[in-house]
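Okay, got some structures for you below.
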Structure 1
Amino acid sequence: MFDAVVLQVPFFNIPLERLIALLIAAFAGGMFGASIGALPSFIFTGFVVLLGETAASLVGEITEAGGLGAELATGITGTIGFGPVTGPHIVFAAGVAASAYAGKNYPELEPEGWDYHFGKNILRAFGTRPDILLVGGVFGVLGLLIARISGGLGLPLDGVALSVMTTAIIARPVFGYPLVGSPAGSGYLDMTPFENEQDRGDGSGRLATEPWLPQQYKWAGVTAIGVAAGILGAWAWLITETFFLAYGISAASLLFLQLGVEDFPVTHHITLGGSSFAAIAAPMSGGSEVVIVVAGILGGVVGALLGEVTQRVMYAHSGTHVDPPAMAITIYSLVIGLLFLAGVIPNSAYLGLG
């Protein structure tokens with residue numbers, strides 16, 4: 001039968017019918033992400049992951065055997081939260097690409113008072129414009145393929161984060177933006193042109209340097225939120241042994257950023273770092289709760305600082321959104337994966353290696 005045929009090609013050891021269905025669903029998910037906007041779509045990711053991880057935690061308390069309830073709880077996060085419906089490598093990535101495309105083709109949609117290049121406006125929904133939805137659909141499929149191929153190759157990292165990062169980088173040359181851009185100050189890490197309100201000098205009125213989060217770019221503040229959110233990520237893992245509960249809370253909390261709450265932080269790359277480092281520290285510390293929670297500080301600060309470094313290099317000087325949290329997670333998950341494969345650490349946290 002057709003549904004029993006398994007693809008005999010690299011990276012896709014799933015039934016042909018399932019792969020075709022996944023690609024169709026990813027195209028629709030990409031259209032959805034473009035329609036409602038990148039950040040709103042990721043907020044949905046947060047709520048679905050939060051639901052799935054809460055269900056998984058409750059099932060773990062109710063029954064040790066697992067059974068259907070455990071499979072259902074796990075499936076909410078894995079197949080819905082990180083699947084074609086709300087997976088960030090599909091819907092968020094599509095929304096990012098849609099913003100990049102609109103920045104070149106729909107200048108009339110740019111909101112009044114927007115100081116950055118319009119291609120970076122990931123808050124904007126694009127409704128039912130067919131060409132923008134088509135762009136979203138194509139990038140949704142691309143996001144799915146990158147994540148699946150990453151898994152098929154056995155790359156020791158977070159394939160979803162890698163896909164979010166890679167699709168955003170691809171969108172830049174595809175839609176005519178500089179791959180990295182040229183810094184206006186003394187180098188890529190220099191944010192003083194933003195602090196001095198220096199514009200591009202091209203008559204656009206846009207800022208010469210555009211930090212990812214104007215409320216979250218100074219080293220001391222980034223480190224401070226890294227400490228706090230990292231500890232909370234570690235605590236969430238310690239109590240529930242679910243890696244993505246704190247991540248889901250962080251992602252869902254971005255609803256307030258979308259609604260315009262001033263100075264609201266972005267922390268999902270930080271809480272996931274805290275949870276991951278907590279899991280690694282647990283067997284190394286003999287299960288010491290204090291050590292586990294303190295390990296969250298290291299994970300949180302690493303995630304926070306990597307997010308800031310990558311935004312200064314890859315976000316601030318070009319015209320589209322390349323996601324700093326995705327870049328941070330890609331980097332530290334790769335380090336975790338390599339250290340585990342080298343036998344330096346006892347587990348690979350949520351990567352499931354070995």
Structure 2
Amino acid sequence: MKLKSLLFSLVAASLVSGAAFAQAPIVIKFSHVVANDTPKGKAAERFKELAEKATKGRVKVELYPNSTLYKDKEELEALQLGAVQMLAPSLAKFGPLGVKEFEVFDLPYIFPSKDVLYAVTEGPIGKDLMKKLESKGITGLAFWDNGFKVMSSNKPMHLPADMKGQKLRIQSSKVLDAQMRALSANPQVLAFSEVYQALQTGVVDGTENPPSNLYTQKMHEVQKHVTVTNHGYLGYAVIVNKKFWDGLPADVRAQLDEAMKSSTKYANAIAQQENDNSLEAVKKSGKTTVYNLTDKEKAEWRKALLPVQKDMEGRIGKDLIANVNKEAVKLGFK
């Protein structure tokens with residue numbers, strides 16, 4: 001009887017343990033380097049909400065904003081190793097990873113409007129770019145918009161000549177390096193989390209960012225001038241560890257896909273408004289002078305920077321650059 005009782009207890013304990021294990025949620029660690037109140041931060045919050053609701057708690061999304069888990073130099077390696085499951089790195093990050101085609105997004109003045117941008121990210125070009133990540137152990141889920149960039153510095157910047165000799169922070173990107181050199185500036189590669197202090201201490205003179213990043217990181221507090229150049233684009237790719245994603249139950253993966261689609265629509269819808277609001281907040285702060293280029297000055301900036309597209313054909317791909325420009329022509333630009 002004692003043996004039967006012991007066996008019964010062991011079986012019961014095993015069943016309880018198995019049920020508890022079966023009910024344990026699938027954890028997705030989602031790391032990113034910007035603040036919660038940026039377009040990316042808000043979109044990540046929306047994805048968490050939708051994903052957990054759609055899966056009825058089978059999935060738990062843990063958000064790690066502001067480089068609290070990994071800095072931007074570390075996060076891609078962490079994803080490939082499986083230490084984190086989801087990221088939304090800027091598109092410039094994939095060049096150093098070996099997928100140089102993504103650097104097409106860094107080219108100055110490649111996107112004359114958001115319509116052209118979305119024609120690329122939501123069309124065949126965007127799908128082909130995402131496929132190139134698979135050989136790196138990465139699955140691309142979506143492109144999230146963050147807007148066009150402004151230049152900031154402690155000196156007025158009305159013409160390209162005003163950039164000469166300035167030390168400007170960039171992400172690690174050969175294209176962005178070439179862009180700054182085309183302006184006779186000195187590019188300095190720094191992690192995003194280190195930029196405020198570098199500006200504050202004079203390690204660098206200025207940088208480029210969409211207004212929402214500039215404002216939420218309080219860079220305007222240590223920059224006297226901002227010029228609305230809209231010279232380049234900053235967007236993100238939401239990516240997951242391929243092995244993790246492929247190993248999910250099919251129904252869960254489908255639910256997460258739907259949550260990502262909804263989050264992407266939300267991210268792209270709020271990006272422009274967030275940048276407009278941030279630029280207005282920078283103006284109201286009284287700490288920074290915001291300058292809008294005249295048409296003549298815009299032409300000078302384009303003249304200085306457009307040659308970078310030609311210079312980068314060997315690195316990014318002549319056909320890819322041409323195909324992006326064709327999308328602009330289709331929509332009545334260039």
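For the reader, a short list of remarks on this structure follows.
- Structures 1, 2 were shown, and mean count of other Cβ atoms within 10 Å over residues 29-36 at 27.0 was computed from 1.
- Structure responsible for -19000, with helix-only ellipticity at 222 nm (-39500 (n - 2.57) for each DSSP H run of 4 or more, over all residues; to 500) calculated and labels 1, 2 on offer: 1
- With relative contact order in percent (Cα under 8 Å, 6 or more apart) computed over the structures 1, 2, the top value is the one for 2, the highest of the group.
- For 20.0, 65 (Rg and Dmax of the Cα atoms in Å, for residues 45-236 alone, calculated) the corresponding structure among 1, 2: 1
- For the set 1, 2, ranking by distance in nm of label points 7 Å out along Cα→Cβ at positions 133 and 165 places 2 highest.
- Structure responsible for 94, 43, 29, with Cα extents along the principal axes in Å calculated and labels 1, 2 on offer: 2
Since every read-out is calculated from the coordinates, none of them should be taken as a lab result. Note that this is a predicted model, so its numbers are computed, not measured. Cβ atoms are built from the backbone, for glycine too; each structure is taken alone.
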